[in-house]
Every structure is written in C-alpha cells, then in structure tokens.
Structure 1
Amino acid sequence: MAAKIDLTLDAADAQVLAAFWRTALGYVDEPPPAPFETRAQWHASFDLPEDDSVDDGAWLCDPDGNGPRLAILKVPEPKTAKNRLHMDVRVPGHGTPEERWARIEAESARLVLAGATVRETFDGHHVLMADPEGNEFCVGAAAAV
C-alpha cells in the first residue's frame with residue numbers, strides 16, 4: 001500500500017501564503033481534527049509559548065479529497081535558497097498543443113493576479129513561477145490519460 005503525503009510550506013506570513021494557495025489550487029481550510037470544533041480550540045490544546053498564534057499556521061485540503069493536504073507554518077527565518085522540491089500546478093483539459101498552451105498561459109495570468117510572479121516561460125511546455133514568498137512552482141498541462 002502506498003503512503004499518503006502532506007506538503008508543508010514554511011512562511012513569513014502563513015495567512016497571506018494560505019490565501020494564495022487556496023486560490024491557486026482550489027483548496028479549502030481543513031476542518032480541525034475531532035473532537036475540536038475550531039482550529040483555535042485545537043491549537044490551545046498544545047503547550048505552546050504564549051506568543052504562538054493559531055494564525056501562525058494554516059491547514060488546507062482538496063475539497064474532493066484527492067490531493068495532498070497542505071500545511072503552511074510561520075517560521076522566523078527567511079527563505080534563502082531555491083526549493084529542492086516544488087509543486088506542479090496541472091491545468092486540466094486536452095486538445096491541440098496550442099489549446100493546452102493557451103490554458104497554461106491563462107492559468108499563469110490568473111495566478112499573477114493572485115500574487116505570483118513569472119520566473120521563466122518555457123514556450124509550449126510550462127511556466128516557472130513563484131508564490132508571494134518566492135516558493136517556486138510550475139504551471140503545465142495535465143498529463144494525457
């Protein structure tokens with residue numbers, strides 16, 4: 001049986017980064033684990049320093065339950081190097097290479113409006129981008145099935 005994975009992103013501002021990734025992936029806030037009714041209740045159940053806020057983290061999930069969960073956690077140190085692991089945002093749909101590329105360009109433009117930046121364009125294949133805190137990701141077409 002294959003293992004399931006969660007992804008965790010370090011952040012300077014977890015809430016800003018969470019807002020971006022909700023938009024980028026269509027994810028929603030993950031409900032707190034039982035028996036807690038809110039994330040604040042769950043957070044309060046840990047023996048954490050007083051200055052540790054529930055807003056220092058965000059927990060997102062695919063509303064359909066297919067994709068990996070995404071945790072975004074505030075850390076004190078800044079991002080200093082290129083990611084060793086990055087996400088690929090796959091744009092759905094089939095068609096000609098030109099049609100697929102048009103969807104990739106449209107998705108990249110939508111994510112720029114949400115706060116991403118374009119780092120490099122590989123015409124006809126994918127766009128290398130960065131989220132609002134500089135974490136690299138790519139936008140490309142979904143694999144043909």
Structure 2
Amino acid sequence: MGLQQKVMEQMKMAMKAKDTVALESLRAIKSALLLAQTSGNGDLSEDDEIKLVQKLVKQRKDSAAIFTEQGRDDLAELELAQVAVIEKFLPEQLTEEEIEKVVVQTIDATSASGMKDMGKVMGMVSKELAGQADGKTISTIVKNKLSL
C-alpha cells in the first residue's frame with residue numbers, strides 16, 4: 001500500500017474519531033503529495049515520498065522552535081503534535097549511537113581526515129541513512145568526529 005492510500009485510511013479514522021490535530025496533519029501530507037505529483041512526473045517513488053514527509057516534519061519542528069522562542073508555547077505544542085502524527089509515516093529513526101557507527105565506518109572507508117572532507121562524508125552517510133535520520137543530527141555527529 002502506497003503512502004497516499006495509508007494517509008487516506010488514517011484520514012478516515014481521524015474523521016471518525018474527530019481528531020482535529022491528526023486530520024490537519026494528514027491533510028498536509030495529502031496536499032504535499034498531490035502538489036508534488038502534479039508539478040512533477042506523476043507518480044512519486046518511495047524515496048521521494050519519504051523526503052517529502054521528512055520535509056513536512058522539519059518545517060513543523062522549525063516552526064515549533066520559532067514559536068517557543070517567541071513565547072507562544074500553545075502554537076509550539078500544536079506543531080509538535082502534528083510532528084508526532086506525520087512521523088508515523090517515516091521509517092523507524094536510528095538512534096544517535098547507530099548513526100555514529102555509520103559515520104565512523106564511512107570516515108574509515110573514505111580515509112577522511114578533517115573538516116575539508118565533511119561534504120564527502122555527509123553525502124555518503126545521508127544517502128545510506130535516507131529516511132532513517134535527519135540531516136541535522138548526521139551533520140552534528142560528522143562535525144564532532146572530523147574535528148577530533
């Protein structure tokens with residue numbers, strides 16, 4: 001079953017349960033999928049769908065951070081609640097320790113020796129962990145490992 005069918009099933013359940021947060025989140029996913037399909041070549045690959053969902057999660061996390069800085073915790077909580085709903089459509093996320101293992105293996109494999117090699121390491125790790133870790137976490141771990 002594709003992402004669009006899963007979203008539609010969850011939307012039906014959210015409507016029956018009168019869960020407005022879930023419904024709003026699911027409508028955002030559906031809207032983003034339809035927009036990507038109409039502006040692109042039609043059907044999206046599974047990787048494209050994962051990237052799209054990751055983008056939605058990142059947008060909401062960024063919004064929540066901004067709302068928190070401005071003292072609008074009520075709006076930040078709403079954004080984080082939507083993140084929880086949207087993340088259900090992503091593959092299981094790796095822990096920092098698991099990401100760190102992949103980063104160390106990649107650094108060893110490429111003989112990376114400093115910050116000048118960060119782009120090469122980031123590219124390989126990001127491709128390997130697509131959908132399983134966010135770029136910010138990967139970037140932080142790669143920086144820490146390469147600056148030692």
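Read-outs throughout are calculated quantities, based only on the coordinates presented, and are distinct from any laboratory measurement. Fair warning: this is a prediction, and the values are worked out from it, not measured in the lab. Cβ atoms are built from the backbone, for glycine too; each structure is taken alone.
Quick rundown of the values:
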| item | result |
| --- | --- |
| If helix-only ellipticity at 222 nm (-39500 (n - 2.57) for each DSSP H run of 4 or more, over all residues; to 500) is computed and equals -7500, the structure in 1, 2 | 1 |
| Winner on distance in nm of label points 7 Å out along Cα→Cβ at positions 32 and 112 once structures 1, 2 are ranked, highest first | 1 |
| For 1.4 (distance in nm of label points 7 Å out along Cα→Cβ at positions 104 and 120, calculated) the corresponding structure among 1, 2 | 1 |
| Structures 1, 2, by distance in nm of label points 7 Å out along Cα→Cβ at positions 8 and 80: label with the highest value | 2 |
| Structure with the greatest value (metric mean count of other Cβ atoms within 10 Å over residues 16-23, set 1, 2) | 1 |
| Label whose coordinates, when mean count of other Cβ atoms within 10 Å over residues 96-103 is calculated, return 13.5 (choices 1, 2) | 1 |
| Among 1, 2, structure where P(r) over Cα pairs in 10 Å bins from 0, in percent as derived comes to 10, 36, 33, 16, 5, 0 | 1 |
| Which of 1, 2 yields 21 [relative contact order in percent (Cα under 8 Å, 6 or more apart), calculated] | 2 |
